[in-house]
Structure I
Amino acid sequence: MTTNAQFRPSRRSVLLGGSAVGAMIALSPGLAFAQGAPLRFGIFGSATKLEIRGKSIAKYAELHPELNVVFEGVPSDAWPDKIAAMVAGGNAPDVITLGIEDMGQYATRGALQPLDEYAGGLLNTDNFDAAVLDLGRYQGKLYGLPIAVSIQGLGYNETILERLGLGAPPTDWTREEFATYCADIHKADPTIYGSHDCGGRLGDFQMTLVADGKQLYTPEGTLGATVDEVAAWLEYWSKMRESGGAVPADMQAQFTGTEWPNAPLVRGTAVFASMASQDIASGYQALTEDKLNLTAPPIAANGTSGLYPSPTSSVTLNAKSANKDEAVKLMNWFVADPQSALILGLVSGPPAARPALEAVLTLPELSEIDEKVLKYAQSMLPTANPAPLAHRAGRAMNDLMRRTNENVGFGTVSVQQGATDFMTEAASLLQQG
């Protein structure tokens, strides 16, 4: 996926978003009451998001009693394996929700139907700014409709900082200054660490490359980083762990990104956590009584930011759907219709479609945490870098970076060996992917 346009929304085009559910669920007993083959809508999320999204699909079913609409919601951590099995077995939903790390994989396998043929007909692409719609493209084709727009943020526990007397963090700081600040937190209270260990977050590493004017993936699909850049990244987080600026490896291993109750930020054992802007509400703040806030991630030493927009997730069309037209209508309604938007509110992040955004802006009030993220999004999205290239091996690359950082953290390999192994395995993954 690529876009040449910078994401520069006006003030009215920026809003914010923002547990465990055991298995796939169909919400509301009246949701699948019509006769005929079911029109299945598959999506992932936290318990809060699934509940709200299910209400939106229930409303669509109410408006279309002639259809047999079924909502299939799956917890985020279970979704990758669940959807992979369903696609492989030919039993995937008509509408499949995918993150940016997965869309390329399924698109190149022929599992997704390109949406370009529906543009201007069943699909009103004019509802989206061009740069936003491009977030749903892969290799030039439109495969997904972005549900909402996300940008990276640095969440932090305001309550703990106030208790330690450290005050609010700077709004503009380098990675070195961030490391010092995090180490000072651990010195002030040895039971608390400065930050999550973000060394395993491939997206965070990508931000360091974007800040230097580089890409994680080249247009040819190879790795755009060098072994020295990977080693420098792993070394930074190794030193963070040594100083107490980041949590120990065993503590971080309990939270790989979606098991929200296990997050050190939620447990009160770490002050900072890198996150997508919308996750602070349903993923973090909903699970702690401490007051959380959001600020910008550290910038590069050269003073540039690596922030870039991405879709929180996108709805895509199953290439094997027996009812593609109705599925496209449902997708269009879910992401763009004001009735859907007023139900979804801000749970997914800044709505990607203009009609949905305009509807959300009419809501009488926002929660305190939503107001904080709104302010953050207003300041960060207008100057964000263009979205970088995606790769169909994105999920496998995410897993590789996490495993590499864990191996270094647990002392299994040295920083240099870890970087070398990463480059070797990455080359193989990208070639196979």
Structure II
Amino acid sequence: MTTSQTRPQTGRTDPPTPLTPARPSLWDRRFTLYFAARAVSLLGDAMMPVAAALAVGGLYGIAGVGLVLGVWTGTFVVLVLFGGVFADRFGARRMMVGADLVRVLTQGVLAVAFFAGRPPLWLLVTMAAVAGAAVAMFLPGVNGMVPLVAREPQRANATLKVADALAHLLGPALAGLLIALSGAGTVYAIDAGTFLLSALCLALVRFAPVDAPPAGPAGTGSPVRTGGSLRRDLRQGWQEFRARTWMWAVILIWMGYGVLVFGPLVPLGSALVGARLGPNAYGLAVSFLGIGTVLGGVLALRMRPTRPLAAGAVAMALYTALPLCVALGAGLPVLLVGHVLGGGALAFWSVMWATSVQTHTPPAVLNRVTAYELAGSVSGIALGQVLAGPATALASPGHLLLVSTGACLAGCAALFVIPAIRTLRRADPTGAE
């Protein structure tokens, strides 16, 4: 006899047993399109440093590479604050699509130039300036878009960080292979294609009515404002940035990291590891850095600390293993472990930081606030890269990286000691300070 036959028939259905509400799926149409846009764009970005180093360096040497990359970075730093203002005025998605289309043009022009023969240096520099300006219009909106395409920003940020790491694992190798097999023109043409696909995916994103800001056109990707002076908008963004002690304190620490840790690490580390273990060893170490970044992103997917920046500060203490193992001349196995730890620590911090900024900043000013934190972070790294070479006249690269290790530990202590950073709590994605 079946169980159902032994039950009395009451004429009604028993109420279902209460269940824990399921977490909403991350992979709805909006986030899938946004993820696809970012993934292909990140792959294109990851290919470019290798393309510039090999293609431009082969024609114009180290000075040519430095000029092209320096113009790109300088243009970005000068214009990124305006990119934040325009993203708040006209919509983050609109600015990102426009920036992608500009980069389709710049990379397409360079592809044609390389296919045709030897591009003149002035063309390479001009396209670098235009591309840097486009990135300055693109990146401030990246933070503002995440809360609009994902109900759980931390999961979204962690997923995007994994995609970023995979792009930096695959992009350089793919660029080097393509240059060896078919020349730089192919790399630039593929890069143009990635930005075209990114623009298409972003253009197809449609926001739900609850996500679309009431003051702006539906689907623009951020609260849209009209009128007002540019100076007032910049001042308002600065006031919002300055009003959050935890935010400007982190950026001050990060500027110090840029000058003393992140900026000099690549030129000094590549020279030390390459001279001692060979260039292949340094390439392998960079790959293991990417593996660590993937692991850090996966960990951030699973952990939801109550105090995200405090947890990130603890994780960043592990980053000290990276400059330390290079400075002490560690063997290859220890060197690789140090890079895994460094990549994982930085990825975990990045997710905690991005989520905190997105959930503690009003949507109407998020893009401008993001622009200020980007300008501070990038300017520190650029200064550190510039000073790395002259600093070797004062001390050996190994001693300089020991200074980097000490600076990294001091920065972690500062992150944890400052009350505004340590006590910042995880916020509801819809709530902003």
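Who wins on mean projected area of the Cα convex hull in nm², for residues 36-139 alone among I, II, i.e. which is largest?
I
Comparing distance in nm of label points 7 Å out along Cα→Cβ at positions 172 and 372 across structures I, II, which is largest?
Evaluating distance in nm of label points 7 Å out along Cα→Cβ at positions 172 and 372 on every structure, the highest lands on II.
One of I, II was used to compute mean count of other Cβ atoms within 10 Å over residues 76-83, and the result was 18.4. Which label is that?
Working: I: 18.4; II: 21.2.
Source structure: I.
Suppose you compute Cα Rg over 2.2 N^0.38 Å for every structure in I, II: which one lands on 0.95? The partial results should precede the final answer.
Numbers: I: 0.95; II: 1.06.
Value 0.95 for Cα Rg over 2.2 N^0.38 Å corresponds to I out of I, II.
Here semi-axes √(5λ) of the Cα gyration tensor in Å, for residues 68-195 alone was calculated and came to 42, 20, 14; which of the structures I, II was it taken from?
I
Thinking of I, II, which structure, once helix-only ellipticity at 222 nm (-39500 (n - 2.57) for each DSSP H run of 4 or more, over all residues; to 500) is computed, gives back -25500? Working shown, then result.
On the way: I: -12000; II: -25500.
It traces back to II.
Readers should treat all values here as calculations from the given coordinates under stated rules, not as data from a laboratory. Quick caveat, the model's predicted, so the values are computed rather than measured. Cβ atoms are built from the backbone, for glycine too; each structure is taken alone.
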